[in-house]
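Pasting the structures in now, so scroll down.
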Structure P
Amino acid sequence: MKKILSVLSLVAVLGLGVTNISFAEDLPAAAEATMEKVADTAPVAEAAPAEAAPAEAAAAPAPTANKGDTAWMLVATALVTLMTIPGLALFYGGLVRQKNMLSVLMQVFVIFSLLGVLWALYGYSVAFSGGGAFFGGLGKAFLSGITTDSLAATFSKGVYIPEYVFVVFQLTFAAITPALIVGAFAERMKFSAVLAFMVLWFTFAYLPMAHMVWYWDGPDAITDAKALETVLTNAGFLWAKGALDFAGGTVVHINAGVAGLVAAVVLGKRIGYGKEAMTPHSLTLTMVGASLLWVGWFGFNAGSNLEANGLTALVFLNTMIATGAATMSWLAAEWFGKGKPSMLGAASGAVAGLVAITPACGFVGPMGAIAIGLLVSPICYFFVAKVKYMFGYDDALDVFGVHAVGGIFGALATGIFVNPALGGTGVWDYVANGVGAYDMVAQVTAQAWAVGTAIVWTGVVAFIALKVVDMLIGLRVSEEVEREGLDTTEHGERAYHF
């Protein structure tokens, strides 16, 4: 536990200063709608004839889902599925030793399957329904009350998508996030323990974080300053604080990365760690997996706008160029530090860039995206190449060093580069229907609230969940099983037969 606290203390150098703020007009999720879109989406009613009956004058068309947005969101959902299975599975699978390749594929595949079902049973309701600042309610458990006619709000007034589309899109986020943790404890945890831990962590860490960051009543609920107060009261804790997280810097990457660190420390090092070679068995597969992650991430980030418009195009562009910049800066750091650039370094840099741009992608301009990509890789490289060995924890596939550290940097950088003076979109004010005044101190403070909350919440939940599972069924495989490999001992199969 002391090692965990030491590493988390070191993370504080990234800027976790938290103070109280008043957030009255600048809305966190609102920047996800462009000025033109919001101005143009409110339907303009024609003047009613003077002789029209009051009932006719009051009649208004019922809201309907936008077919173009709906089609794009279905594609984005498929892309996020692609980035998990097979993307993440192959990326992780190539990085472990041959005797554990199949076990990693199995863990990612089954976690995605299991948590997708749990999302429909109760996850969606807890994350995306009202109930409190930290947890939603169970009013939509088993997807109760949702039909093909149910609508979900986007980030523009008067624009909707089918609620089923929103349910399945968010399902992919809920399923990939726990799967990310697998890389931290790879090659040494029982399969049964993996599944039990994931159920607990998903329920008590992922769902409340998603609710705190992303739940609000939607733009149509904000008609004036008084209505805004009601929305803030009903919203998730961090949304009401003003935290900006476009696609999951806190909810996904910090959340999973810190849990991964805790798991790595609680389970302990792999047998032979630091003494035996534990090199990746197939960097070819790792490169294929990283490429699928990059492609799928366009659904992850651009899909989070929930609409197909100009802002979606900006998010797509930001995701592309931030990732390219991070790839190059990781190679530069590695070239300087080790004398040679590597394929593993290129893949790691790409993932670090994807992670860092995730919370910022809809709030920063292209030059801000490049800056974030260039800066994040040297920071993550330092944690992967130096900090891990300084503290002696065995984060097998660098989940903490890339996802948590990259997510922390990206979340804080969002508060800076959202500034319109730096090319950012600014933060939308739905009361005034325009970009609100930018206050760097207030916005970075709101970002720090989100970062600090994510670190503490997931760290505590992960530690307790691991201890509970350890008492009930045990966490770690025996030494004999670990030496033979989890493929044959846990699953009775081999990844290769040659």
Structure Q
Amino acid sequence: MCTLDHNPLLQSTRRQLLSGMMMGLGSMALSGMGAAPAAGTKRTAAAAAELAQFAPKAKRVIFLFQSGGPSQLDLFDHKPLLQKHNGEQLPDSVRKGQRLTGMSGNQSSLPLAGAQFDFARHGQCGAWVSELLPYTAKIVDELCFVRSMYTEAINHDPAITFFQTGSEIAGRPSMGSWVNYGLGSLNDNLPAFVVLVTGGKGGQPLYARLWGQGFLDAQHQGVQLRAGKDPVLYLTNPEGLSKDGRRQMLNALGSLNAQQQLRTGDPSIASRIAQYELAFRMQMSVPEVSDFSDEPDETFELYGDDARTPGTYAANCLLARRLAQRDVRFIQLYHQGWDQHGDLPSTIRVQAKETDQASAALVLDLKRRGLLEDTLVVWGGEFGRTNYSQGTLTTTNYGRDHHPRCFTMWMAGAGVKGGMTYGATDDYGYNITESPVHVHDLQATMLHLLGLDHERLTYSHLGRDFRLTDVSGRVVHDLLG
């Protein structure tokens, strides 16, 4: 459907229309923050309706991305047989000749490593959850666990790029950008796609291209909000420049850009003007949304004391709720540190402590405010971890290598069946035995919940129609309520 945007006749008509609009914009006296938004900040209702092939269950998405690959075997996928055969060799009949990374592929042995944490069933649904996640355990009846996720990449960079963009090769638009392109914004004063990264965390690097727009228009890229007095770089007026002065400057710049757009018909100029105008409105909206002073103590008790410290995972989860309240369409959180090749028992405790309470609090907070019914929350990383130990296995310590063949994620909210565990792995936790879900399947399902057909959300580039799910993907209807 989006390929209609590139029909030359339609494009020509739009250029003429936008030229007139931009010329008018350049001469407008926009005197305050209540000024009308510049053209291009939103898709029209008609255009959004044309793309929405289904009645959407979700208006917005909050993706809690756990960078590094959380160990499903120590968190969600309970395997008593691993504990029983702890220290024994991974059977060839289970491995089936599957590739290993260079980090453990040269080990002389691959000893099975049972989780050193207790598991128990929770909720009415009886979902298995590790002792590491006591807060998540309390909300399992709201969650849909997918134990049968799998991916193709075995190393971090291609795996996280694949999850975020649908391709292992960098340069494609990110998921949030595709959603922004397809549906546009729900608000006038904040970006449609916002990115939050936990501060001060080590681990696998995160690149801005993971939330970049690729070959889409620049207005669809994610905007990162940082902790501190300047959440968005270069948003604050320079010293000596007043709000009125900046308004006058933007008016003059808009007039010049409009003249250039009239001469060239370049649609990117209209997008540039729209971005300038959005940035101007964000000078008030961003400080307001990132100021927690209006939150009661009860909120911080729910999310944990870390929520009082800007840039922590807990603070970002609270900020995600505030952004959802203001109808930001796609909110992407990144939390690093799950890449536990060694010393897993101690380091995964740290990760769980940093994320468990706030993740559960976000779901509860959205629900009590009536937002969960149209907000999709997704939790997970780029792949899972092996059932054997990387490095030396001892009675108190082990590590786990990358494992793309099976891992666990959870979803909650709009249109998703709560209290459900979908898919299964073998008794050793090495292979999927029931209902596999590929990364492209998850992406297709997320788009479906937003009312988008993943096969029709396309963009013509270099003579080819591209889409988030490339040439595969299916909607997993069994996950949907």
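Quick note: the coordinates plus some simple rules give every number you see, no bench work behind them. Quantities reported herein were computed from a predicted structural model and do not represent experimental measurements. Cβ atoms are built from the backbone, for glycine too; each structure is taken alone.
Observations, loosely collected:
- With helix-only ellipticity at 222 nm (-39500 (n - 2.57) for each DSSP H run of 4 or more, over all residues; to 500) derived as -17500, matching label from P, Q: P
- Of the structures P, Q, the one that 17.1, 50 was derived from, the read-out being Rg and Dmax of the Cα atoms in Å, for residues 298-441 alone: Q
- For P(r) over Cα pairs in 20 Å bins from 0, in percent computed as 24, 53, 21, 3, the structure of P, Q it came from: Q
- Structure (P, Q) behind the derived value 21.9 of mean count of other Cβ atoms within 10 Å over residues 138-145: Q
- Among candidates P, Q, the computation of distance in nm of label points 7 Å out along Cα→Cβ at positions 274 and 378 that gave 2.3 used structure Q.
- A value of 25 for relative contact order in percent (Cα under 8 Å, 6 or more apart), calculated from one of P, Q, originates in structure P.
- Comparing distance in nm of label points 7 Å out along Cα→Cβ at positions 114 and 466 across structures P, Q, the highest figure comes from Q.
- Which of P, Q yields 4.0 [distance in nm of label points 7 Å out along Cα→Cβ at positions 74 and 434, calculated]: P
- For FRET efficiency 1/(1 + (r/R0)^6) of positions 306 and 330 (r between Cβ atoms, R0 = 25 Å, to 0.05) computed as 0.55, the structure of P, Q it came from: Q
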